[in-house]
Every structure is written in structure tokens, then in C-alpha cells.
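J.: Take a look at these structures.
Every number here is computed from the coordinates shown, using simple stated rules; none is lab data. No experiment lies behind these values; they were computed from the predicted model shown. Cβ atoms are built from the backbone, for glycine too; each structure is taken alone.
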Structure I
Amino acid sequence: MFSLSLFLQKSSKSLTTLCLLAFLTSNAYAEPGLFWKLESPAGKTNYLFGTIHTDDNRVTDFTPAVTDALKSTDAFMMETLAPNDPSVFMMPDGDLKTILTAKELDKLYELAEFHVMHRDAATHMKPWLLAVVFDSPKPLTPFAQDNLLMTKAEESAKEVIGIEDTQEHFGVMDNFSREEQLVMLRAVLKRTSSQKEHDFERLMNAYLAGDSDKVAALDEKITGGMLPAALWAKMRVKLLDERNVVMAQRIVDEANSKRVFVAVGASHLAGAGGLVARLKQAGFKLTRIQ
């Protein structure tokens, strides 16, 4: 997967989440962990679960602790809901056939076929989106971990809430110029299948270890190593730091009035600026669930 931890699907139903950048910030106040019980100042019992956007059965066979926690709540919160307008993914003008080199375009067509995408659609998509999709070592499906949790919530008649609306969630990448997005895409086009598979397994092993700091540190190492330092620094601010501030406040607002189960990308939990630390600062009591 593209180690920006941006995850996307190809149908309108499955375009439901975008788990973005993370970086390791050592701080004793922010404990590592992927599953947390949150007790709000108002006495509500809530849960925070760090996800990884894959359908790998190593993470989609949920434990009773997770499913029971979800059933005990009133609402399910995820990063965003499916967009109704697919134009958020398309370049407003031009297409990649006139921008990429012949060699790059051949690689784009090869990967589009692998991911079951029409060539014409692929050449009109925003470069950041193609970077996300093309860095997955296997075609993405609608059965990723976070989508399955949403389905379980719907089956239990839970309210489903997007922490961010679709425009702000997917539009965050519009902070990056077309040239910056092309840097992301070209970095992915240069990667081999074996490199993608190797990095996927590294991320998977870090996730299975249950340590959000390890996931974030690996994200930093993989993505920071493939992109220019200035672009990586901008990504950390726009795609993680600023979003964590907003996400934490919206979680607090909901969790003080109802019982919620929050599922967000695991990297959002880590570090002094992560959701675990921010929710503690907001007066929540957090207990790590193994």
C-alpha cells in the first residue's frame, strides 16, 4: 500500500475512508495502542479503534471484544462516508496522457488493468488518487476492515457518522499542487510489486503487534524515504496534524452526548498530537484494551 496510508476503493460505496499520513512523536503521555475504552467526563462509555484499510483476513476476523464494544454503543464514527459526487476524484481540466512520459503512461495502463480500472478514467483521475490505488500490492475490495465495521454497525441499526464530510476529507489533497501530486504518483510508478508487498507486510506486522507508534514510525520511514523532505513535511501538517485537531474535537462533541465507537486509521492515534493524547487532554479517561 502507499505508505501515506491513503486508502481508497473503486465503487461509490467503497470510497468511504482515507487513512492518511502519520509520524512518530515520542511522548510518554501518548501510550501506544490500537483499541481503547474512552470514558467521557459526562460518564459515557465510548471506544476508539485504530484501523488498517485492507481486507486481509488477519485483521478482518474481529475479536468478541471489538464486536461487543460496537454493539454496546449508540453510533459508529468513521473518518468519512461515501461521496455522492465522484468529481472530487477527477482532475478539473486536462488529463495525464498529455503530462506523463510514454514510459510512465505505459506503467499507468499496466497498473490500471491490474486494479480493474478503465484507462480513460485513470488518465483523468487526480494523481494523488492514482498513487493511493496503485501502491496497493493487490486490487482493493469493498471488504476492508473499516468498511466491515461500518456494515456491522448498520446491521445493528447504529447511527453512522462521518467525522469529516466528504468534501473536506477528500479535498484535503487539493492543498497539493498538480506538480506535487505528480511527484507522489511518479514515486509509486517507480516501485516494483515486490517492494509494495514487502512494505505491506512490514505495516501489517506492525499493526498486528498492536502498537500505534510502530505503525506511525514505519509510515514515516517508508513514505518519508520516497518523497522530497519539503513535500513530506507539508503532508505531515496538512494530512495528519491539522486533521487530528478537528477530528478530536468532533469526537469529543459526539462522545459527550452519546456512546460512540470511533474507527480511524491507526496512525491518527500515535504521538503527542494524536487522538489518544488529545482525548486525554479533553478530560477523557482512556483504558487500553488488549
Structure II
Amino acid sequence: MAVLLGLAVAGAYGAADFLGGLSSKRAPATTVVVVSQLCCLPLLAVLVGAGGGHPSTRAIGLGAAAGSVGAVGLSCLYRGLARGRMSVVAPITAVGAATVPVAWGLIGGERPSPMALAGVLLAMVAVALISRLPAPAPGTGQDQAGDSAIGLAVVAGAAFGTVFVLLDATGPDAGFWPLVAGRTTSIVALVTVAAATGQALAPPAARMLPTIAGAGMLDLSANALYLLATRRGLLSVVAVLSSLYPAGTVLLARTVLGERMAGHQVLGLVLAAAGVALIAAG
């Protein structure tokens, strides 16, 4: 069950990143993040009501911390997606998103089976291949834009990996309440920073709202599925499966935007499937 949930997390995150990145090409990234998180509040209320739980002060604090770090990660990711190619930026974030929780889980004493561990390692190789940056065309200026987008992607990846660790530590008795703390903290922090730096949070065009709302709904769904997955499986396994989300972003960018996939990215997708099979068998 944890394997299936982890793959569902990857699918939801991948689609959310695609929609969020698409929106950020037409509106400021901070506006996209804030509006997307406001749009998902009704869904959050439903999840909390269905999930029950009795959150501790610790779980709420961890959720709030995850929300703050996640806001930084999403802002950096959406800015990176707006500046660079989705098929490059999104996969780079997965390196940090996978490495941080795997290292934390192993340090904390988690010991996946040999077959599952082999699958984890294969999946991480897949993430690295999908993330490998194609050489920019000389004289096009893409190298500078690419460098900026890559830097943002690296920060976003480290932030997402930290969020995975924090959410895992909230405990099963907390239900989905950590997500309430996370969303509240995230929205307040983003609005505060925008006000302090003079950024305008003008409402996006009405035609963009479905796309932005979709990004928020999918991102929240991914967080909820992730909580369920880590309560049923090892962090070091679930986090790697969840970090395969760039496959969805890359495929959507290829299908919808016509972005080309390099040969090593295709190989990465094949290795990702093999890694998932080993994890499931383990």
C-alpha cells in the first residue's frame, strides 16, 4: 500500500508542478503560490473532517515548520519553472527531495530490504539522469537563464526534502491537522514577505484561476497522500517514490508544451520504472 501511495504522491506532485509552472509564466510566482493555497482550503477542511486525529503541540509545530519551508520551496520552484524548461527544472528539485529524507531515514535507523534498497538506489540514479541539464545552444543566452533556474531548483529541492522529513515526524495520531498548520503558516509568511518587500499580490486573470486552483488542489492532495504513505512505510522508501514526480512534469511538458526529452531523460524514466518494481517486490 505504501508503494502505491508513494506513486500517487509522485503523480499528484508532478501534475501540480506542471500547472503551477505554467501559471507562473503568466503571473508572479508569489501570487500563484498564495492563490493556489487559498483555493485548496475547502478541500483541506474536508480532509481534516474525514481524517479526525488529535494533534499534539509538537505535530502542529512540525506542520507549521513544514509549511514555512514548503512556501520557500514552491516559490523557488515556480520561479525556476517560469525561467527555465520544465523538463529540466522540475527533475533537479527531486535530487534534494529524495536525498535529504533518505539520508535522514538511514541515519535514524531505517533498514529497507536489500531488494528495496537496490530499488531506492536505482530510482535515485533515475532522478539524476532525468535531471541532467542538456547543453544550451551557444549564443542564445539560455545558459544564464538556465543557471538562474537551476539555482532556484536546487534550493527548492532541499526545501522539499526537509518538508518530507518534517511531515513524517508528525505522527499518525495527528490526522491531517499538520497540513492546516502548514497551509496557514505558509499563506501568512508569503503575504508578510510580499508586503515587506513591496510585491503586489494582484488577483490573477479569471481565466488563470482553474489552472492555479488545480495546482493547489493537487499539491494539497499530494501532501495528504504523503502523510498516509509514511504512516504505512519507511521514509527512505516512500520519499524516493514520491520524488519521482518529475516524470509526470516532464511527460506533461512534452505532451502539452512540446518540450523535447533527451535520450538520458528517457533512460531515466525506464530506470525509474525498474526501481519502483524492485521497491514493490522488496
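J.: Using FRET efficiency 1/(1 + (r/R0)^6) of positions 200 and 272 (r between Cβ atoms, R0 = 41 Å, to 0.05) as the calculated read-out, with 0.55 as its value, let me know the right label among I, II.
T.: It traces back to II.
J.: Also, I was wondering about something else. Comparing relative contact order in percent (Cα under 8 Å, 6 or more apart) across structures I, II, which is largest?
T.: Once relative contact order in percent (Cα under 8 Å, 6 or more apart) is tallied for I, II, the winner is II.
J.: To which of I, II does the computed value -12500 (helix-only ellipticity at 222 nm (-39500 (n - 2.57) for each DSSP H run of 4 or more, over all residues; to 500)) belong? If you can, show how the numbers build up before the last one.
T.: On the way: I: -12500; II: -26000.
Corresponding structure: I.
J.: Something else: Given structures I, II, which gives the highest value for mean count of other Cβ atoms within 10 Å over residues 48-55?
T.: Between I, II, the highest calculated value is found for I.
J.: For semi-axes √(5λ) of the Cα gyration tensor in Å, the calculated result is 26, 26, 15, so let me know which of I, II that is.
T.: Corresponding structure: II.
J.: Another one. Any idea which of I, II comes out highest on distance in nm of label points 7 Å out along Cα→Cβ at positions 80 and 96?
T.: Values: I: 1.9; II: 0.6.
Largest value of distance in nm of label points 7 Å out along Cα→Cβ at positions 80 and 96: I.
J.: Once mean count of other Cβ atoms within 10 Å over residues 112-119 is calculated for every structure in I, II, which label goes with the largest value?
T.: II
J.: Tell me which of I, II gives 20.4 when you compute mean count of other Cβ atoms within 10 Å over residues 72-79.
T.: Of the structures listed, the value fits I.
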